[in-house]
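Structures given as structure tokens follow.
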Structure P
Amino acid sequence: MKTVTFDQVNETLYYETLPNGLSVFLLPKEGFSKTYAVFTTRYGSNDSHFKLNGKEIRVPDGIAHFLEHKLFEKEQGDVAAEFSRNGASYNAFTTFNRTAYLFSSTDKVEENLKILLDFVQEPYFSGPSVEREKGIIGQEIQMYDDNPDWKVYTNLLQAMYQEYPVRLQIAGTIESISNIDKDLLYSCYETFYHPSNMILFVVGGFDQESITRLIKDNQAAKDFSQAPEIERVFPDEIAQVSKKQIEATLSVGIPKLYIGFKEAVNGLTGEALLKRELSTKLGLDVLFGTSSPFYQKHYDSGLVTEGFGFDYSNEHDYGYSIIGGDAPDPERLVEEVKQVLKMASEEGLDEEAFQRQKRKSIGLYMRSLNSIEFIANQFTSYKFNDIDLFDVVPTLEKITLEEVTERMKEHLREVQMAVSIVRSP
């Protein structure tokens, strides 16, 4: 395997692309007892419209999430029992653009890694089990529909985006999943679960040579067809939001408010995408973080609660910021946020606050490298966007106040702003 050393964080990464196209990354960490492995395909809920070897195909919304559920079920039983017998914790999740399967364990790492590789790469779907799963996922969809935190978030995406599939539910709808059958599942699996579309990442206290040998032997023993030619088809999306405000009523003690800003320009990858993410988070931290004048003032007055905060989602093909939380007076809080943005646009950001948040961000990142869970999930997410996790600190160090100020002016514009509120009837 090839190696790359990141001296600043004292890490050595081993990597190789296997003959079947699978990208393998190994990060042994001396002194760690736990090992964490994540097997990820670049396939998520956004990928419902694509061209396969030149043929245009549309599949029901929610099928990527449905497929994630069904891969755990095998003809001889559920994979969960195998992991449990080996003392491993396991999980899986589907996002807008990837599906990941993972485990962590302190013992029997090689046995658990083989289970992970085999169950993901040996699908088994039957007609009756697919029909049963529709009821299970249908209940999950209804549960999320009744969850105020999920509702305020998904409504915001629908308000921000006019056409782009990020506005749709990851799990689909009860109607859309009713059109899923085992043949569709096999078709999507064969399209998006080819090794060439996947990454295996292992981090923690394992022996690099023995794990490398296991992975290579396991993959060499399997037959894979030629990698399909996939062209993802997405609608054009303009900068303007679909709706300025959307409201819903659910049983909540305090109203919930999310203010969103969608990206006007997309298509970035690598260093440019990473720099945009870090600049955005720095700016939002200066303006709305817990040490900002805005937060201190409105927390003391009761306009915001401890749950108030911000987040930024940064992908090659879409991106958005979210500000908010529980809000006793949502309308007033929206106006206060607008005032802060207006002042920042006219006067710029405070130099001292910027330098303080920059140092804080570097320190938090360095501490996060002690979490193998953080490393595994963030590494894979970044890698699909041609970003190296260990480039974060060098990129942060180079970001200037002027760049962050301009980034806030470019991104936090009212034409790109939408509001989502959930309150009691």
Structure Q
Amino acid sequence: MNPMAEQWNDKIKAGNEHVYDMLSGLGREIYFPKEGILSQSAEATAHAKTYNATIGIATENGGPMHLNVIQDKLSAYNPKDLYGYAPPAGKPELRAAWREKMIRENPSLENKAFGNPIATNALTHGLSIVADLFADAGDAVVYPDKNWENYELTFGIRRGATIVNYELFTADMKFNADAFRNALFAQKEAGKAIVPLNFPNNPTGYTPSVEEGNQIISVLLEAAEAGINLVVVTDDAYFGLFFEDSLHESLFGKLADLHPRILPIKIDGATKEEFVWGFRVGFITFASDNADILSGLEQKTMGIIRATISSGPHPSQTFVLEALKASEFEAQKHEKFVIMKGRANKVKDLLNSGKYEGVWTYYPFNSGYFMCLKLNEGIPAEQLRQHLLREYGVGTIALGETDLRIAFSCIAEENLEDLFDLVYKGAKEVQGS
């Protein structure tokens, strides 16, 4: 093992042996090279006042070489903020701005110990880093039966982890704390579980109530006290899009400093929060009250980034940073929130109107981009999906035998009734056949 990896492993173990035990084999071996090209280039940037012949970019006239056919379209930005490589952990100014935003939007983080957000190539990349650092073959990854399919690819296929699902909802459509507890305590003998918490949930658009959030924290604390090491990942992809009375903060704040056997990790980003999906700017943030653990996990994360994508896209990070600094940012973001809330409320009004009786019920939704219909027996979700596509040109997502996901995020409010009328018509036709 490389001496630098051993050095950080020793520091992490000294800070909290449970966190060291959570690391995968790759997580223990990975490191960020202090004596490699990047570190030598950084040293040269600080001290090479005559010539700096280190970093692999081309320069011209004192700045990065570039083509005017590109720069003419981006003339509002300085070439130095576009064309050079971003640091592996992201632009320092962006990381600081995102940390300030996290605290502002999550008051429970005040006075909590957590690291500086590390920039990722959006949220899937952040989840992939978690999988690399903490998931070995056979490790349990515990998440609900209503989930984003990429979890299985990221943790199961890529890392060989064992997927453990629990029912998200009880019969009366509340968070199923008992099922969650049973799934965690089934890992007691193994002594470890990775636990993604995705709220607002994809595909249902559900965020727990404050009471249900406290139940989730209580179950995690109980499992930790029972000797289970827990890597708890708050997948906050749709953070901020809370339309009703639910949690309006990430559970990351309550998890920070909760128990030595709980390692909280926050995955979030500008992707959905700031409506810049194609920019691919996300963040991964670790919580710990030990500075060496935070430094060690940051170094190992940078090692994963260096070994996979080297660094994230510089222009996108610049665009997001400038948006966060803009005086109009909050007002413009609120305008979009109001539109999204209007669409969600319209869907709920339609579903509660009584005009769609006899073919479906729906799972609770109060946030995010989606809602999910639970189709009645005799209406297979995949058959309905195909029927809607062929006969009416309506695209939906079939999940399992009974569930049909509908993204109200991409349908104008005035078109939602027509959409659900067509889905209802198609469902009646499938049911009748």
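Where a number appears in this text, it was derived from the coordinates with a stated rule and is not lab data. Just so it is clear, the structure is predicted and the values come from calculations on it, not from any experiment. Cβ atoms are built from the backbone, for glycine too; each structure is taken alone.
Compare mean projected area of the Cα convex hull in nm², for residues 297-376 alone across structures P, Q and report the one with the greatest value. Evaluating mean projected area of the Cα convex hull in nm², for residues 297-376 alone on every structure, the highest lands on Q. In this comparison of P, Q, the computed figure 0.00 for FRET efficiency 1/(1 + (r/R0)^6) of positions 49 and 201 (r between Cβ atoms, R0 = 25 Å, to 0.05) is attributed to Q. Of structures P, Q, the largest value of distance in nm of label points 7 Å out along Cα→Cβ at positions 161 and 241 belongs to Q. Can you tell which of P, Q yields 0.15 when FRET efficiency 1/(1 + (r/R0)^6) of positions 265 and 305 (r between Cβ atoms, R0 = 25 Å, to 0.05) is derived from it? Label of the originating structure: P.
For mean count of other Cβ atoms within 10 Å over residues 97-104, the highest value in the series P, Q is held by structure P. Please state which of the structures P, Q yields 63, 52, 42 when Cα extents along the principal axes in Å is computed from it. Going label by label, the one that fits is P.
If you line up P, Q by distance in nm of label points 7 Å out along Cα→Cβ at positions 57 and 361, the top spot, with the largest value, goes to Q. For which of P, Q does relative contact order in percent (Cα under 8 Å, 6 or more apart), calculated from the coordinates, equal 18? Answer by label: Q. Figure out for me which of the structures P, Q the number 3.4 belongs to, where distance in nm of label points 7 Å out along Cα→Cβ at positions 153 and 249 was derived from the coordinates. This value belongs to structure Q.
Using the calculated result 20.2 for mean count of other Cβ atoms within 10 Å over residues 113-120, pick out the matching structure from P, Q. It must be structure P, since only it matches.
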